[in-house]
Structure I
Amino acid sequence: MKGKVFGKIRGIYATATTQLFTEYNFSIVQPSPEIAERFHWYKKLYAAGPVGVSMEDTEDKQGILLRGEAEQLELVTKALRERLPDMIIRKRKYEQIDYLDLEFPYLSKLALDELRSRALPTVRNHHRLRIIASEYVDLMEKQLARYPERRESIGDTLEKRFILDNFEKGKVLDIDHVKLDEVISLSKGEIMEFDSDQPSLTLKRIIHNGRSKYDGLDIPKEEGDYAITRAKEGDWTLKHTYYSKADEPKGEYYNINTPIEFYPGKIRYVDLEIDVVRWVDGRVAIRDREKLAKHVEAGRISDELAKKALSMAEELKMKLED
């Protein structure tokens, strides 16, 4: 990878990704003024030159868009994937221009936080907080230059103010169920319990008919059904327990996903397709192994991430059977 050209780095991930590219010895051309100042020491930082790959934030700030020559795109995405364990790669077209859409879920954001901290004082959960309150995070991080020991405490304060204080019993939340090729929303849920120390929560969700049967369980949906959904930040699973109108359990569905992230008014994760289900009679099964394999073949997820998802599903199945 030595000596390859990368340029026009923009957005909230610019410092972290630039730090990574310096470690891979990429040339950086046409940097923004901020990047030029922060990496003035780097010998392969050039004010002008041909751009092999350009980078900008996605609209929702959950990742980046890359555009450039195929060979260099492959080198750049390989470097990113080696360091960002749950990164998702999608092919997109905007206004007749082809892009690679790279999503950075929970673990990738933490890895990018660590990379950024090598270049600048950085609070815990920097990139997730930048999506929510970018200017305020920048302001608070200026204190870290003088008080680096306050990294954790400032991060905790920001997380409480901008994320956790938005969760309380009775409030209604969205669930961003991000598929490997699209984003869909599950039915909203009302918070029944919330623990800010974990953090974790329990939601009650009304089931809308839509499809006539529950995925995986292959049992009918009926009028008055509801779900109790349990989520913990950083968990690889999201548990749904389905009940009838008479409060009788109908089955359990465990979604295997990238670690769950909490945002104001919602939770978010990327669905890794494979799931575990348990019927009321105690039978347990793993669903959709073949879908997981297809996404690896398509290059959307790494083989390592797929193995992690499958391992999580198999461990959960054994636990439920015991």
Structure II
Amino acid sequence: MKRILSGMQPTYQLHLGNYLGALKNWVDLQNAEPDNENLYCVVDMHAITMPYDRDGLAQATREIAAAYIAAGIDPKKSAIFAQSAVGDLHAQLMWYLATMTQIGKLNRMTQFKDKVGKNTEKAGLGLYAYPVLMAADILIYNATHVPVGEDQKQHLELARDIASTFNHRYNREFFTLPEPMIMGDATRVMSLRDGNQKMSKSAESDLSRINLTDDADMIADKIKRAKTDPNPLPETVDGLKGRPEADNLVTIYAALSGQTKVQVLEEFGGKQFSEFKPKLSEITVEKIAPITTRMRELMADPTEIDSILKNGADKARTVASPILSEVKSIMGFWES
């Protein structure tokens, strides 16, 4: 049996990239392998490592949970919870793990460098130590598998290193070394305005992304206005090389339709984008509209979300508490 854990930050405006790169895969895992134990958290403790909206944090947490549920994560099959609801366990394990995490490895974390740029001296400790908390998020449940995007692989490798260090230091094969799960062709969905940039909620132009809250008209308009080149779609995947915008749109169509890029090009190869884009709009609306509708229903009455988050936190604590107790025992702490 696999114990699968993953999460997203509560930063509002989940988009198509979040759905195809993570949520859809989580749902597929849940449904394809029903014997697995699935833990999906809203990582609100990570969200505060950067400037954030204090008054909107709780509501943003609900919105991410609503997206999980609307996309198909079933609370009866998977625990959905806020990280902070079991934050005492996560934070305590983080400190224990921090004592055996080498500064040199943290200095090599590229996401920290990307976020702080030249302002390293002004960055907070939380942002710098983010990967150690991520390791604690995973190891507190002894998760065996972690669905991650390409940009999180480095952090997962650190989690594996820390787990290995713990096992070696205390001569116990206690922590499982978590395996990354990078699934599908759409793990990195790109901007609709620039095929070389990842689709992001922080991008200045809303036209660069399809939000999970966009209605059908907005989706159609964004796809119609998506950047392309003047050439028709190629008939082979090799023909997409050097054409990032074309590659991105074909990748999105393939992921939404459950096809390969080869199959998509067998149907649309040689055709103009004026023929392809309406079909892409149709399938995008077909897949996203039910999620949008369900999210709006849930957010209109958050009582159901709050109940699901509480039950999920209770399940998570049941898994995490004995693991933390064993860690403390292995490390030699006094116990009452």
Structure III
Amino acid sequence: MAKILHRAARSRGIGFVVGALERLDARRAQLLRVLTYHRVDAPEPFRLQAEWLARNVPTVSIPDVLAALDGGPRLPPRAVLLTFDDAYRSFATHAWPALRALGTPAALFVPTAYPDSGRPAFWWDRVERGIARMAPRARVETRVGTFPTGTPQERRRSIREIKLGLKGLPHPSLREEVDRICAALGAPEEPHEVLGWDELRRLAREGVWVGAHTRTHPILTRLPPEAAEEEIRGSIADLEREIGTGPRVLAYPDGRCDEGVLAGAVRSGVALAFTMRRGTNALRRGDRLTLRRIHVDAGDSCAVLRARLLYSSVFLNPWRPLFDPQSLR
């Protein structure tokens, strides 16, 4: 799908199609598009994205969304909410300075067992770095397959496929397999890059909404329901202890939830929660615990960003699973 969006962004006819769908969406009340970022490895081109958004769409905050859902002021046409998962340090160094200068609100979701802890880097970062730094070899063997790594292109493709395959393992098996892969690659265990509590408190004072992303970032649908609920409850308790109380807002790790996870979120008092299902949210009909989001790479050009927003048109929501099965997640 990323390749299609990049091609669409370069198409001469894309401007007409984008404009038509933007005008259609602008006529619908209570629509919300939620962008989600992870790492922001450099100030550019993210700053250009932020400036484009500030010029072209109204950006809203978590309190704006909650108020609209509770019968308060409606969201402006084509409203966009910016969210950042995993609370990487790069949010504070690269993303927030650009957003703060533009007056653009943002929400940051924190796996709360990580701040100020000695935990290693996230498993996907460990795998990616291990393969990227390995000595040249023909392949990497894993429980989810054997993958070629002889060329830079093969390495990039194999990293994507390995990470996708590992997500399907039960949580304890996932940790064991990542440790085994990294040991085989000779990859050292490196510290995580999650912001500390002092930094998170400073960001909250400056206007960033700091929300829950569980404690240890497991895929909740791979856990027993009681363990998934404890991950949610523990993350909320950590935030309320360190940041303060307020509406409880959650982003599911990898965006995955099922009926058991949703029931645990309800019992935990979650007021708003985000998946990674692609598309736009029609707030009057949408479930506030299964809001859709649109993944954006901080390195995308503004043309690709606009194409991603086009792809999120509410008019495509019912049809998206036909040509993009991942949007069912």
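For the read-out Rg and Dmax of the Cα atoms in Å, for residues 126-309 alone, a value of 20.6, 63 was computed from one structure; give its label from I, II, III.
On the way: I: 18.7, 61; II: 20.6, 63; III: 18.8, 54.
Value 20.6, 63 for Rg and Dmax of the Cα atoms in Å, for residues 126-309 alone corresponds to II out of I, II, III.
Matching task: -9500 is the computed value of helix-only ellipticity at 222 nm (-39500 (n - 2.57) for each DSSP H run of 4 or more, over all residues; to 500). Pick the structure from I, II, III.
Comparing all candidates, it corresponds to I.
Identify the structure, out of I, II, III, from whose coordinates mean count of other Cβ atoms within 10 Å over residues 102-109 was calculated to give 19.5. Working shown, then result.
Numbers: I: 23.9; II: 12.6; III: 19.5.
Checking each candidate, the match is III.
Tell me which of I, II, III gives 1.5 when you compute distance in nm of label points 7 Å out along Cα→Cβ at positions 70 and 302. Provide the component values of the computation, followed by the final result.
On the way: I: 2.4; II: 1.5; III: 3.6.
Going label by label, the one that fits is II.
Thinking only about distance in nm of label points 7 Å out along Cα→Cβ at positions 46 and 246, which of I, II, III has the largest value? Don't jump to the answer; show the numbers that get you there.
Numbers: I: 7.5; II: 3.6; III: 2.0.
The maximum falls on structure I.
Coordinate-derived values only; no laboratory data. A quick note: this is a predicted structure, and the numbers were derived from the prediction, not measured. Cβ atoms are built from the backbone, for glycine too; each structure is taken alone.
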